[in-house]
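Derivation of every value follows stated rules applied to the coordinates shown; laboratory data play no part. Every value quoted in this text rests on a predicted model; they were computed, and no experiment measured them. Cβ atoms are built from the backbone, for glycine too; each structure is taken alone.
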Structure P
Amino acid sequence: MGVFDHLISDIRQILFPNAEQDAVPSMDGAFSPNDRLDACEQLGPPLPGADDIAVAADGTLYVSAGRDVIRLAGPAHGERSVVASFDGAAGGLAVHPDGRLLVCVAGRGLAAVHGGAGGAPQVQWLEAADGRPLHGLTGVTAGPDGRIFATVGSSRHPAERWLHDLMEKGRSGYLVGCDADLGAASILLDGLAFPGGVAVAPDKQSLWFTESWSHRVLKAPLAASSRLGPVDVVMRNLPGYPARLAPDGEGGLLLALVGVRTHLIEFVLREDDYRREMMANIPEAYWIGPALGGSHDCLEPMQIGSVKALGIQKPWAPPRSYGLLARIDTDGEVIESWHSRAGGHVHGVTAACETPAGVIVVSKGNGRLVIAREKSL
């Protein structure tokens, strides 16, 4: 960065101090911190790499973990069987109205899986839209008419390199739509700041999706054609990084946030020279940025008050990793939230789904599934 670039940057900071992003909001009201996630019951043994969860019309649960899609069955969903395996990591999941399982596969694209019970599953692939690859898919959903919508977090990085995309202030994500048979795929929206998930609203009239790095949730009317209506911002300046969405069974949506924003991370994102030097010279594990899960590494960056006393991290300290799930209504108002604070064990929440037994939450940071059986506060 030359002298002239520094001068321009300084002038912009003086004239437009809040141009890049809004101030980090405090977590209060329905977002007030609590320990509800840590109080949840764990479902079965740990599931390393757990990423997304989907529920079929008959109540069958599917979870993506590592390169596998796993079916959960039996009492308390304790029976696990592999439905499909892939060469890349299995991420976003959805069940199509016709019963097919839609899977976002890293490095390849969107897989539509038929069968799998008692025989080898048949897989149909969608690998590109408008000539652009679908290597970095993050989420997928199906509309009531069978059309399929998927989000690509970044055209520069695969989904697992999300931290690189954040530190580069990436805005290369896009929203893709296609027919039920995976044909006529096209890019509906481009230039998105890492869209982390997509879902059809409970009333089936609009499509909701997130922009993680812009800390907001958006929606667009579902048109009769293959296009979308005008996009509206439903939630803005969230305290965390929104990821996947799912209907909550009560007319609203469940919103997973993979981490929370801190003043230190926001400061690093504004300081371009420092951030570039950090990325060039320090291993990724020690970057000052959000993480899916905590570690006990003594080199892990301390974030101001985020200090450990007698080996235990203060629960009120500014966290590097965090667990956060919110229930929102169709106006974008937060109804309730579940938290796992610093020192908790349900961090890096990437997805959730409503079941008759309660809300099942995916903690990718700690590789486990938990269930919140209690209703709204």
Structure Q
Amino acid sequence: VNLILTDSVKRGASDIHIEPYELEMRVRFRVDGQLATVMTPPLRLKDAITSRLKIMAKLDIAEKRLPQDGRIMIKYKADGKKKELDFRVSTVPTLYGEKVVMRLLDKENLRLDMTKLGFEPESLKKFERNIMKPYGMVLVTGPTGSGKTNTLYSSVATLNTVDTNIMTAEDPVEFQLAGINQVQMKEQIGLNFAAALRAFLRQDPNIILVGEIRDFETAEIGVKAALTGHLVLSTLHTNDAPSTISRLMNMGIEPFLVATSVNLICAQRLVRRICGNCKEELEVPHQALIDAGYTTEEAKTTKIYHGKGCTTCNKRGYKGRTGLYEVMEINDELRELILVGASALELKKKAIEQGMITLRRSGLMKVALGQTTMEEVLRETVL
């Protein structure tokens, strides 16, 4: 078990999957967003490994029929430095025993510097300008595992000064940040995002971070907070920035409230970064570049790279990840469109006219800079 945990840190894994099957047991790590098998321990160790992890996570060992959640904190020494590791543990009963998934929450991997997340300079300016506003709503959107939490944490770290009161409602609290009042949700006793938000409004906050807007109630209180002089940061699951507006309206928020409360929406994805050690140029037909979204002019001059795989990147050709960002600042023209109930498509068209860089465009710019590959961008974005 110790080998599995320390090996996951060495390889830079974000998740560990321990899976029992009929004839074998397998351990997989998710590195840079991709799962790969790293070991197949003997089947006879199945129960021992699971029980050991459950004890470490303070779970009920006897309960094998129900899913359970816990946390493991480990202190260890690496390169003469003391390190603290934090794993979020989840068990689920499968046909052949319990499958354990652990999410590694490594503080050192948390990039709290906004300039290092992968924003284009223009998009970063817009984003920073809007989180510095005294009130309104800033929404970060994207699928699970697209780096939304990191972007939000970077934002509050930037805003975390002695003269501001920052309150966060999270499920779960992933990283502990000094100087910020973090509240862990507990659904079983009725402490959900909406209840926490209501309480926050009586706590004299300047900035409120809500882990996720899942329902009408949370959205309604969030909008109310944004309109009464608080800066509200939160996340949603939508495919791009403009469709976030439609999502809020579908939840039941009136268009005039959406138009007046939302300052900015940032959609994001994570793509793998080409390994700097084995990066080489790749021949790609012009037409393929044009099909991907480059103009004919750009296609003539753009150089495409990929990683051929080396020992540094475990023969994968990629090492680390970077973000793609679509930042839509809500200005007066967009507000008017929202008020008349314009569709996400119309909003998108208008925003692009005003210079919004779409997710695909952000990806193409990163490909042209040699930071990521065409496959990654085509996998994560649509035209």
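List of remarks:
- Answer label among P, Q for the case where Rg and Dmax of the Cα atoms in Å, calculated from the coordinates, equals 20.2, 67: P
- Taking distance in nm of label points 7 Å out along Cα→Cβ at positions 104 and 360 as the criterion, the highest value among P, Q goes to Q.
- Structure with the greatest value (metric distance in nm of label points 7 Å out along Cα→Cβ at positions 112 and 352, set P, Q): Q
- helix-only ellipticity at 222 nm (-39500 (n - 2.57) for each DSSP H run of 4 or more, over all residues; to 500) derived as -9500 - corresponding label from P, Q: Q
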